[in-house]
1. Given a value of 36 for relative contact order in percent (Cα under 8 Å, 6 or more apart), calculated from one of P, Q, which structure does it belong to?
2. If helix-only ellipticity at 222 nm (-39500 (n - 2.57) for each DSSP H run of 4 or more, over all residues; to 500) is calculated from each of P, Q, which structure is the one that comes out at -13000?
3. For FRET efficiency 1/(1 + (r/R0)^6) of positions 13 and 29 (r between Cβ atoms, R0 = 25 Å, to 0.05), the calculated result is 0.15, so let me know which of P, Q that is.
4. Can you tell which of P, Q yields 2, 12, 19, 22, 20, 14, 8, 4, 1, 0 when P(r) over Cα pairs in 5 Å bins from 0, in percent is derived from it?
5. Compute distance in nm of label points 7 Å out along Cα→Cβ at positions 37 and 61 for each of P, Q and report the one that scores greatest.
Structure P
Amino acid sequence: MDDAHSERGLDAFGRPRLGGIGELLAPEIESRTGMETRATTLGHIQRGGTPTAYDRVLATRYGMAAVDAVMHGRWGRMVSLRGTTITHVAFEDALGRLNSVPQERYDEAAVLFG
């Protein structure tokens, strides 16, 4: 694949469908770091279902934040969404304890969905 969108065809307006850059970057990252690397599409995995415009913008924002972290040498951190703000969180803060859903959220869902 010479172009990040060369095999994705055109959209309904005849413009190239962008995407696929992760498939180009994953082997490059793996070769440079020696760590197994896989590309994933967050819109499908993280949120589920057909991606909406919000999902696509969110995925772009995550990617921009990840690149920003690399450019500024913020290693050992991950990008995270808090409300509508993208933040950088240290792995030890994100993984150091189990985050659980409060019981009142389950109770609210039961009222709404039965």
Structure Q
Amino acid sequence: MSKTILIQKYEGAVVLGGSMWLFHQQDANLLIFMVFLLLPDLSMLGYLAGNRIGALTYNLAHSYILPGLITLGYLAATGTVPPLLYVWFAHIGMDRLLGFGLKEDTGFRHTHLGPIGKD
């Protein structure tokens, strides 16, 4: 495993742990966390429309860009962050920790962290 991939896995662990801690600090219901943790994986349904659309929908749900922008918007408008945003960050961190990277448009198994699964 390359050092770059290892760093991204450590980064995922930090994001996962930090998101869980921030979620807990809001006294949010743990059941909400568990129910919504896998919600971003519904973006895989985009693969029903082909690899290009699937990679786009998956990557939109699994990059830090959307939850980051939404978080900044909430902080600017209200000064708070909804707990579900922490769940979203936690999901992305969990995926990076497990080695699931952003998808290439050549197929679901092809990620920026290398291939996943067996041939």
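1. Numbers: P: 11; Q: 36.
It was calculated from structure Q.
2. The correct label is P.
3. Values: P: 0.15; Q: 0.55.
Matching structure: P.
4. Derived from Q, not from the others.
5. Largest one: structure P.
Read-outs: derived from the displayed coordinates by stated rules, not from any lab. Values in this document were obtained by computation on a predicted structure and should not be read as measured data. Cβ atoms are built from the backbone, for glycine too; each structure is taken alone.
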